[in-house]
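Taken together, the values in this text are just the output of simple stated rules run on the coordinates, not laboratory data. A quick note: this is a predicted structure, and the numbers were derived from the prediction, not measured.
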Structure 1
Amino acid sequence: MVAILEDTFLSTWAPQLRPAALERRLIEQPARAYVAEKGRQFVVAVQDGSTVGMIHWDGDFIHALHVPQSAQRRGVGQALLARAEAAIASDHGVARLETDTFNQIARAFYAGCGYREIDSYPDEEWDSGLTTLLLEKTLRGGGRRTPHR
């Protein structure tokens, strides 16, 4: 799992971050900490014996969806997202997640999956000067509607 998180970080986030944020990340090793703390909650996709993606959600919020570049455009992300949405729909009427304005690939992917951008705010996680977007999708047959944060 750490390798998948590192792959997507290096290909997507690293080029956008300031040197100080990159150095802090190298010291703090957040991918390792995230897997150690939440890894048992991940749902993973496996193809030909290799892990090719992961998703993590809690309640109605999808915290992470990562597919390494080598496995992208093969339906892995869509399958993982559908799995999470099915689980979320049992208790919630919407699924929510975040991405950043610079991440045009993720924005197009989520729009194609029915998500709409409903809010934006400064990306405080990386002290990056970037803007985070909150996305939401109404789920069919979902439970109660959950207000966004």
Structure 2
Amino acid sequence: MVSLQKVREEEAAKLHNIMQFYIYEFSQYIPDIKLEDNGSYKPFDLAKYWTNGNSHAYFIMLRDELIGFALVECTTSSSPNTIQEYFILGKYKGKGYGKDVARKLFTMFPGEWEITQIENNEPAHAFWRGLINEVSGGNFIEHHKDGLYIQKFHT
């Protein structure tokens, strides 16, 4: 059973560690991503996930094993729900875990959603477009702008 586990501030180092795999994988789509002098990728600024009530960090767990993470920004009066970053370790991809977790997030944060992918990340585009089509019953808008695919829908 796949589940979400809220990341506590004291677990920030653990989140940064798994994010190294995410950044490594993402670097194939953005050539400007390079290792720092210390041999790791520049860490994300995660402070808002512990200081802003609209920002949420989750570990994705398969029973008791960490297999990914999700960073979510929930709706404000002027913006929709968004998934800022989303990652499943390679050996767990294609098994339905990513879709199950995304559906849970859509249920946890009902309302307007906007999901984006960079245009050359075709696997991400196919994943999100297919899932959004499924959960919205085909009732979504997709457009391409500034090198991004953007889907808008309501849950």
One of 1, 2 was used to compute Kirkwood radius over Cα pairs in Å, for residues 65-128 alone, and the result was 13.3. Which label is that? 1
Kindly point out which one of 1, 2 the value 2.9 was derived from, the read-out being mean projected area of the Cα convex hull in nm², for residues 49-88 alone. 1
Among the shown structures 1, 2, from which was the value 21 of relative contact order in percent (Cα under 8 Å, 6 or more apart) calculated? 1
